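Have a look at these structures, which come just after this line.
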Structure 1
Amino acid sequence: MTAALFGLLHGFGFASVLQDLGLPDDLVVPALLFFNLGVELGQLAFIAVVLFVVWVAWRSSAWLRAHLREAQTAIIYMLGSVSALWLIERLLT
């Protein structure tokens, strides 16, 4: 719920961009609504794909089932590294 509200508020930041594009005032709210719904649906689709890949990997890999803790640790470190890289990249620009 918090993520959805944050996404909605973040989407309202695009209102000025839509107005700069010449979108009529009466279409700003529907444009923002459908933009935000599209973003949320895209995120849900991405999560569904990731969960499917994890499920297939879990069902087909005896090694993964035997070394679950190591796999989780490796994934956490990879995600943390990418997040740190993006943070540093954005701070430097």
Structure 2
Amino acid sequence: MSDNPHTSWLRPCTAIWLFLMLLTGFALGVGKMGLSGNVVMTVLLLTTIWKGQLIADHFMALRQAPPLWRFIIWGWLLIIALGVSLAYTL
């Protein structure tokens, strides 16, 4: 098999998309099971941040962007997660 990622049967963007769907299914499963609590909320928020970073890196092409843009997106994800966390705990 060639080292060229475009000749593989599973392109990197497809693999990332499938992984995002897996994480989304995990969150849906947690919701359907009715799990709650600070630990569950923390795990779900961390997976959400991870998903956001994957989307920014691979589908918004920020992996090659200047560090400032990556910092802005990372900061935005953290602010949203902290806001959700604060709303959940109050």
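Nothing in this text is a laboratory measurement; each read-out follows from the coordinates by a stated rule. The structure displayed is predicted, hence computed values, not measured ones. Cβ atoms are built from the backbone, for glycine too; each structure is taken alone.
Assorted remarks:
- Ranking 1, 2 by distance in nm of label points 7 Å out along Cα→Cβ at positions 21 and 61, the structure that comes out highest: 1
- Kirkwood radius over Cα pairs in Å - highest-scoring structure of 1, 2: 1
- Each of 1, 2 could give helix-only ellipticity at 222 nm (-39500 (n - 2.57) for each DSSP H run of 4 or more, over all residues; to 500), but the derived value -24000 comes from 2.
- When distance in nm of label points 7 Å out along Cα→Cβ at positions 45 and 77 is computed for each of 1, 2, the largest belongs to: 1
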